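Engineer: Several structures are given next for inspection.
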Structure 1
Amino acid sequence: MTIINADGLILGRLASDVSKRLLLGEDIIIVNAEKAVISGSKVSMFEEYKSQVNRGSREKGPYYPKRPDQILKRTIRGMLPYKRKRGRNAHSRLKVYIGVPDELQNESFETVKDARMSRLSTIKYIRLGDLSKKLGGWSYDKNRQSKW
């Protein structure tokens, strides 16, 4: 089992690396999903995700997540052949958490070197937690890890 800390990692690069590992049979847990970053301007990223969330209807969907852990999981699912058995099995081996759960406090975390935020040439980025907060799906509370 591999535990990855998503703090300061680029969402797309993290998702592609994790999807490759899942297809090879690894069990992966991602913590601090709200601290992953999406490169690009804040306004354009918010508009892009808002249009995805507003697409469809409540009755028929498609349903797009607003919480940071679910956005990350959905991004990884998009890089897997999730309509086939191999992709469904790979996706079931993935767990994503907001913050660090109590049972994983004493574990050592791994990082994805190719997905570090330091490789961004611009300073334009938005954290997944901030995007989720603007979409209305998640906000940080000091007493609880997440509130929705």
Structure 2
Amino acid sequence: MRINIPAEKRVVHEMVMPIRWGDMDAFRHVNNTVYFRYMEQARIEWITSLGYDLTPGKESMLMINGFCNFFQQLSYPGELILKTAIGAIGNSSVDIFTTMSLTTKPEFIAAEGGATIVWVDLTTNKSAPWPEHILQKLHA
């Protein structure tokens, strides 16, 4: 089942990441679980670029779901362009999408995926409204 990425989204971050030899499996292509690690790294770099400290305190961002659509096998050596975009911003959540392309073929999407991130009060383990300072950065 392929999950469709919404057309209405805004690119908020871009980075280049090498494909590492250890990312490949016995079939000599990047293992499907590693695509999720690529998306995780792109999300983390975007979140830290907002000035958010990833060390959890009493509140934090938590991922509540994730998916990946695979279009092309990847293998070492290579470099990826990871583009992070955000979609709908809710009261306590945001949809984040990532596309992956090889730097040698930036027009072809090798994979795309997404996740929903929720702001959580860690003392109650319940979602909480975005703090105003983060909400302003999400809308910027």
Structure 3
Amino acid sequence: MVNGDQDKDTQAAQLLTGSAMKVTRIYADKDGESRFAELDIPLQDAGEIGVLSELFPVKGIIFRETDGDYNYTWHNAPCRQFVLMLQGSVEIEVSAGTRRTFHSGDILLVEDTTGRGHISRAVNGQPRKSVFVTLA
């Protein structure tokens, strides 16, 4: 093997060992207060096609665009869903007043279907594109 091939093999081994997809969860605790948590969705070796998670059963997919002045006061998620940030940013506030900003490439698992809910705000007056994947 030449050095370039060794580097590729090392990178592939690192990719397949302990890989996980990072996801931020928004959920309601036992008192109905919304919270953030970090999740790692495990990825397993699938051979030549890379590493994959387990299959998540889904109901549907929604493509969404919001204007740069989009601000939505306290609300619950209509159902459990993944939100995939494609373009732009959103600031989310949970019950304790904690705010986090999510950008293109971030993934959210929104599960606060009961309780106080969360606030969603546009960032810097920029529009946003996202995909909602509703879970079964």
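Engineer: Quick one: Rg/Rh (Cα atoms, Kirkwood Rh) came out at 0.99 when computed from one of 1, 2, 3, so which one is it?
Structural biologist: Value 0.99 for Rg/Rh (Cα atoms, Kirkwood Rh) corresponds to 2 out of 1, 2, 3.
Engineer: Given a value of -6000 for helix-only ellipticity at 222 nm (-39500 (n - 2.57) for each DSSP H run of 4 or more, over all residues; to 500), point me to the structure among 1, 2, 3 it was derived from.
Structural biologist: Checking each candidate, the match is 2.
Engineer: Taking distance in nm of label points 7 Å out along Cα→Cβ at positions 24 and 96 as the quantity of interest, name the structure among 1, 2, 3 where it is greatest.
Structural biologist: Top value of distance in nm of label points 7 Å out along Cα→Cβ at positions 24 and 96 goes to structure 2.
Just so you know, all these numbers are worked out from the coordinates, no wet-lab data involved. Model, not experiment: these values are computed from the prediction. Cβ atoms are built from the backbone, for glycine too; each structure is taken alone.
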